[in-house]
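In C-alpha cells below, several structures.
What follows is calculated from the coordinates using simple rules that are stated; it is not laboratory data. In this text the structure is predicted, and so the values were computed from the model without any measurement. Cβ atoms are built from the backbone, for glycine too; each structure is taken alone.
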Structure 1
Amino acid sequence: MASPLTTAAAFHPFEALTPDRVLDALQSVGLRGDGRLTALSSYENRVYQVQLEDGSAVVAKFYRPGRWSDAQIREEHAFSHELMAAEVPVIGPLRLAGDSLHHDGGFAFSVSPRRGGRAPELDDTEVLEWIGRFLARIHAVGARQAFAVRPALDLARFAIEPREWLLAHDCIPLDVQSRWEQVSQAAIDRIAQCPLIGRHAPVAGADPIACIRLHGDCHPGNILWTPADAPAAAGPGPHFVDLDDACSGPAVQDLWMLTSGERAQRIRQLGALVDGYEQFRPFDRRELALIEPLRTLRLLHYSAWLARRWDDPIFPINFPWFGSSDYWKGQVQMLEEQLEAMDEEPLQV
C-alpha cells in the first residue's frame with residue numbers, strides 16, 4: 001500500500017477557499033468585508049481576521065470538511081454560549097441570521113468577535129491561579145449535563161484507532177516500524193490500566209472519576225491574556241478560544257497542558273492552577289495519576305493527525321520533518337520515556 005505521505009491528493013478542498021469565497025460567505029450572513037483579510041494561525045481549520053466596511057473586525061472560521069458533523073459543531077457552539085451566559089470569558093461564535101453555524105460554497109463556517117491578547121505568563125503563579133479559577137468555572141458549567149454527540153477522550157479513539165490507522169497505511173518506515181509497533185502497544189497496554197481513559201473501572205467501592213464537558217485542547221495558544229487596562233468588552237485576565245476539540249473527559253485534561261519543565265516546576269505550576277481552581281470547584285486529586293497517560297494519548301494521536309492531514313498543502317510546508325525515520329525514532333524514544341513516566345509516582349499538589 002502506498003504511504004499517504006507520498007501520495008498527495010491532486011486538489012484539497014481548502015484550495016477552493018479563496019479570499020473572494022471568504023468575503024462571499026460573510027456577505028451571505030450580512031457582513032460586508034472591505035477586502036482586507038489576515039490568515040490566523042490554524043492548521044485544522046482556516047481562520048481569518050476580516051475587516052468590515054463599518055470599521056469593525058470579525059474572525060471567520062471555516063471548518064475542515066468531513067471532520068465534524070453539523071450536530072457536533074452545533075453542540076460545541078451551544079457549550080460556548082452556555083459558558084458565555086454564565087459570564088465565563090470564552091470567545092464563542094456570533095448568532096447571525098438566527099444561527100451560529102452557516103454554509104456557503106461547500107464550507108461550514110462561523111463568525112466570532114475579534115479579541116486581542118497575548119500568551120499568558122505561565123511562570124507567574126498569580127496568572128496560573130487566575131486561569132485555574134476560570135477553568136473551574138468552565139468545568140462547573142461543563143458538569144451540568146453531558147455531550148450528546150461530541151466525542152469522549154478515551155483509549156479507543158485517541159490511541160488504538162490512530163495506531164491501527166498508521167500501521168494499515170504504512171506510515172512508519174520499515175527500519176523503525178517493528179520497534180514503534182512494540183512500544184506503542186506497550187504504551188496502550190499501560191494506559192488501559194487507568195480508570196476512565198482505559199478499560200478498567202475505578203477501585204471497587206470508590207466513587208468514579210467524573211467525566212465532564214471540557215475545553216479539550218487547553219494549551220497556552222488557546223488562552224488570550226489581556227492586561228488590566230484592556231477595553232471593557234474584553235476585560236482583564238484570560239480569555240479562552242477555540243473549543244474545536246471540546247470533548248468529554250476528566251477535568252485534569254484542561255490543566256496538564258499548561259505545565260512544562262522539570263518535575264519540580266510542573267508541581268509548582270499545577271499547584272497554582274489547583275489553588276485557583278479550588279476557589280470555585282473541588283479538584284479530585286486522583287486525576288493527577290491520569291496526567292502521563294493523557295500525555296501519551298496525545299502523543300499517539302498527534303502522529304496520526306499529521307499523517308491524515310498530509311494531503312492539505314499547509315501540512316508539508318509547516319511540518320517538513322514529519323514521516324522521516326528520524327521522526328519515528330524520536331517517537332519511539334518519547335514513548336519509551338512515557339512508559340517510564342507512567343510508572344513514576346503521580347505529581348502531588
Structure 2
Amino acid sequence: MKILITGGAGFIGSNLVRLLVTTTEHTILNVDKLTYAGNPHSLNDLAENSRYQFSQTDICDTAAITKLFTDFQPDWVMHLAAESHVDRSIDGPSEFIQTNILGTFTLLQAARAHYESLDGIAHDQFRFLHVSTDEVYGSLGETGLFNEETPYDPHSPYSASKASSDHLARAWADTYKLPVLVTNCSNNYGPYQFPEKLIPVVILKALRGDPIPVYGKGENIRDWLYVGDHAEALHTVIANGKVGETYNIGGNNERRNIDLVRLLCTLLDDLKPREDGKPYADQITFVTDRPGHDLRYAIDATKIKRELGWEPKQDHSSGFRKTVQWYLDNQTWWQAILDGSYQLDRIGTKS
C-alpha cells in the first residue's frame with residue numbers, strides 16, 4: 001500500500017513510520033509541518049530508504065494537501081497530525097483549533113475528493129484512519145473504563161478540539177461515505193517523545209538534578225500505552241478494522257502519577273545511579289495542580305482484542321524500563337531540543 005501519514009515526524013508518528021518502513025513493504029509519505037514537536041532527526045535512519053518520502057506541509061494548506069493526494073495517490077491515510085499538549089492548550093488554544101479542527105477538515109475534504117476519483121480495487125481498498133485520544137471522554141471516577149460507547153465530555157481546549165475532529169471524521173463517513181475508522185488511545189510513552197510530557201520531563205529533570213514536578217498530590221490516574229504497541233495497533237486497525245468502527249487502544253496499565261514518578265526514579269537508581277548515592281525520588285516536588293486536570297482515564301480495550309486480535313506486549317514495568325534506557329542512550333537527540341527553545345519550563349498554569 002501507499003500510505004500518507006500526517007504528523008509522522010512527531011512522537012507517535014515517527015514510531016509508526018519506522019514500524020511500517022522496517023516491517024512491511026508499504027511506501028510511506030510523511031506529511032508534517034515541523035512545529036516545535038516535529039523532529040525530522042527522529043527518522044534520520046530512514047532518510048535513504050526508497051519507500052520513505054517526506055513533505056514539510058501544513059495540513060491546513062488546502063492547495064498543498066490536494067497536490068500531495070494527486071501526486072502520491074495514497075491507498076490509505078493515517079491522520080496523526082495534531083497539537084497534543086494539554087498545558088499548551090491552556091496557554092494558547094488558538095493553534096489547537098486551527099490544527100486539530102480546521103486541519104482535520106482540510107484533510108477530510110482532500111481525502112473525500114481523492115476517494116471519489118477512484119474506482120475498482122483502488123476505491124474498495126481506500127481507508128482513512130483518524131487517530132484520537134481518550135481525553136475526549138472526560139474524567140472517570142475511581143471505577144469504570146472508557147469504551148467505544150462512552151459519551152464525550154472534554155474538559156480542556158486540547159480535548160475539546162480532538163472531540164470536534166472525531167465528530168468531523170465520523171460525519172464525513174456518514175454524509176459522504178468516506179471509509180473512515182477512528183481510534184482513541186490512552187497516554188503514550190516511549191522513545192522520541194518531546195520532553196514536555198510527564199515521563200520525559202521526569203527522566204530529564206532527574207538527570208539534571210532539578211526538582212521533579214508532580215501536579216497536586218500526584219493522585220491523577222492514567223492508563224499508559226507503550227508507543228510501539230500503539231503503532232502496531234494502528235497498523236492492525238487500518239489493515240483489518242471494519243469501516244465506520246471506533247477502536248479504543250489501551251495499555252492495561254493504570255498508575256497514579258506519583259507511583260509512576262517513583263517507578264521512574266527507581267529505574268534511574270538502577271540504570272544510572274546519582275553520583276552522591278542518594279535516590280532520585282528525593283528530587284520529587286509537589287506543585288500546584290493545573291486547571292481542569294481530569295482525575296482518571298482508563299481504557300477498555302476489549303473490542304480491539306476480540307475483533308482484531310491486538311493486545312499490548314509491554315507489561316506494567318518492561319516498557320518503562322525500555323523508555324528510561326532509551327533516554328539514557330540517546331542524549332544527543334534530547335539535548336538538541338533542550339539546547340533550543342524548550343527548556344523544560346512549566347506551562348499551562350492559567351485559570
Structure 3
Amino acid sequence: MSGSRLLLVSLFTITFAVAAIAFRPEVSPASRAGSITAAAPMLEPRSGQSATLLPDGKVLIVGGMRRNQDFYKSAELYDPATGKFQATGEMSLGRVGHIAVLLRSGKVLIAGGWVGMGGTDSAELYDPATGKFSVVAKMTVRRGRPSATVLADGDVLIAGGEERDNESLASAEIFHATTLSFQPTGSMHHARISHTATLLKDGRVLIAGGYAGSVASSAELYDPKTGAFTETGSLGTARCKHTAGLLPDGRVLIAGGSDSRGWSGNLSSAEIYDPQSGKFTAASSMNDSRFKLPDEAVQLASGKLLVAGGSRDVEVYDPATGKFDVASGQMNDKWHFMSETKLRDGSVLLAGGYPNNDQATAQTWIYRP
C-alpha cells in the first residue's frame with residue numbers, strides 16, 4: 001500500500017474512532033437503578049395478596065383477590081431456584097388486605113383482612129415444614145388492612161384498619177409470639193387505614209398518614225416500653241396508600257400515595273422523617289405519581305429503597321444523591337396493590353396487582369439492582 005493511501009486509511013480510522021466516542025450515548029440514570037424483567041406467572045391472578053420470604057429462601061404468596069368480592073383461600077410458593085410457583089396449603093377462609101408476618105419460629109402469622117364487605121378478626125399460622133395453615137386465637141377486633149410491625153422482642157404490633165366499610169379504627173393490639181395470643185395495647189390518637197408503620201432503630205414504630213373520613217397528615221410514635229402512642233411532627237402532604245422505608249441512617253422515606261381526590265389525586269412527592277427532630281422535610285419527588293403501593297419499600301443491599309406499583313416504572317431512591325432513578329425496563333401496566341419481596345440474592349420479586357379496573361394479574365417480574 002502506498003504511503004498516501006496508508007495515511008488516508010489511518011486518518012479515516014482515527015476520524016471514525018473519534019466520532020464513535022463523540023456520539024457514544026450517555027450512561028442513563030436508569031442503568032444505575034437496576035432493571036426489571038418479566039418472570040413466570042403465579043398460579044392465580046392476585047392483587048392485595050401478601051408475600052413473605054421464608055427461612056429457606058422461598059416466597060409464600062397468600063390470599064388476595066381475583067376481582068372485587070372474589071377472594072382467595074389459596075396460597076402458593078415461589079422458588080427462586082426454579083423461578084416457578086407451586087401450590088401449598090389453603091387458609092380457613094378467603095381474605096384480602098390481611099397482614100403476613102414471619103415469626104422467629106419460622107412460621108408465618110396471617111391475620112385480619114377483608115372477607116366479604118367487612119373486616120375479620122381471624123388469624124392463622126402457616127408452617128413451612130408441613131405446608132399447612134392452622135387457626136389460632138382471634139384478634140381483639142375485626143380489622144381490614146391494618147398495619148403490622150415485628151417489634152424488637154419478636155412480638156407484633158397490629159394497628160388501625162377498618163372493622164367494616166368507612167369505620168376506621170384507632171385501636172391497636174399486640175400478638176404475643178410465644179403464647180400465640182392477642183392483647184390490646186394503647187390506642188392511636190387518630191383512627192386510620194392505608195397508613196404506613198415503620199420500625200425505627202430505637203425500637204419505636206412510626207405511624208404516618210392514612211385515611212379516616214379524610215386523608216391524614218398526622219403521624220405518631222408507638223413505644224413498646226410504655227405501650228402508648230405519642231404524636232410527632234406532621235407530614236408536609238396529607239397522604240394515604242403510600243409507601244415508607246427505613247434509610248440506613250435511621251431516617252424514614254415516605255413516598256407517593258394519594259390525597260383526598262383518590263384516583264385523580266396520585267402523588268409523586270416524597271418526604272423524610274427524622275427521629276431526632278421529630279419532623280418531616282420535603283425530599284426530591286419521584287419521576288411518576290403513584291398510589292396503592294406496598295406498605296413497605298424494599299431496602300436493597302446498597303441501602304437504596306425500591307418503590308414499585310401504581311406505575312409502569314420502578315424507581316429507586318438513592319440516599320447518597322437524595323433522588324429517585326428509574327430502573328431499566330417497564331411493566332405492561334400500572335399495577336396497584338402488587339407485592340414486592342427481597343430475595344436472598346438481593347433481587348426483588350414483584351407480583352400481581354390490578355390495573356385501572358379490578359381484574360388482577362398473575363404476572364410477575366424480577367428486579368435486579
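With respect to mean count of other Cβ atoms within 10 Å over residues 45-52, the largest value across structures 1, 2, 3 is given by 3. Which of 1, 2, 3 yields 1.10 for Cα Rg over 2.2 N^0.38 Å, as computed? Of the options listed, only 3 reproduces it.
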